[in-house]
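Right after this note come the structures.
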Structure I
């Protein structure tokens, strides 16, 4: 899997968030999108994910055999955890897992009950998501993303609402279950992008 941005830009109304982003994200590599709060890191990640459309340039997805993947099909190849992606509050944890698994299976050797235990939510299997704390919701979001059997993992401020123990758990999950997948992390906290040797500074694409 490869993602290629060529002169990509995004604006809201007349304000450009970033312009002329040219970058290649390669299979198995790990990248961090860096910049201060409100600088457009999350917007760039959403453009990469296909959740929002860019206003200029191109974003292409391709397999290692150079077969192009239509942009509206990229969601099948990626999993994302982000503060702005909501869980279905009416679902119980068990129902949330069942719903997710209709679209993306977990990586081999990880069963739903294993995933729940690994993020410390085994006692909440039949509790509605509406009654979860913000930290519990974030643990669930991370589990659904990290354990999904997809080649691309996108993480936007993945330790949002996590305490020190939760941050340590996140790092452990990435280390043990990240595998050889492409990872792109939007963050300004080194604890969140500790595994990313490749850095992209959003500030380099302002007012260009």
Structure II
């Protein structure tokens, strides 16, 4: 499924302070985009505007899927998302989290619960409750759920948070295997997370003073 996100003069402010303003940009399927900027610059705010969790303070944002317009409140149906602030259900086991997640999303081609657990390398932990997982294990699970869902839009915020060097390599392999033919947006300030991206948008280019 082809998809696109088009921003027309989009801005977002908090009280009188503009976090960013005047963004005109189109994100298209088949490309991987990076949203860049230092900590506290507003990357995650733009990220949440893009995934329709936040409404722009000014401007318009248009979503199309298979060349048909989609209202912002329906975008979640076409989206897979992994972010540090998204919590897993701590009292579920790994197997239960996977079962729950894929009640709402379809598996990507060739994947099922068993192959996802194998991809994670967590067969011994499939009946272990998430609250006993390490932060790295939780991050791997968030990424696997997002990458292995059959959605045209994939959004990743700080994807290698809590991952060690081996985990970073694992993430890069997921990108190669599961990001093709999707619209992928990565919010980051770590070069290893995005140095393969086709295009980048830097939030610092859209900073405005108080009005």
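Mean count of other Cβ atoms within 10 Å over residues 39-46 was computed and gave 23.0; which structure, I, II, did it come from?
Values: I: 23.0; II: 18.2.
Computing mean count of other Cβ atoms within 10 Å over residues 39-46 on every structure in I, II gives 23.0 only for I.
When you work out distance in nm of label points 7 Å out along Cα→Cβ at positions 31 and 151 for each of the structures I, II, which one comes out largest?
Result for distance in nm of label points 7 Å out along Cα→Cβ at positions 31 and 151 over I, II: largest is II.
In terms of mean count of other Cβ atoms within 10 Å over residues 7-14, which of structures I, II is highest?
II
Every number here is computed from the coordinates shown, using simple stated rules; none is lab data. For clarity, every value in this text was computed on a predicted model and none was experimentally measured. Cβ atoms are built from the backbone, for glycine too; each structure is taken alone.
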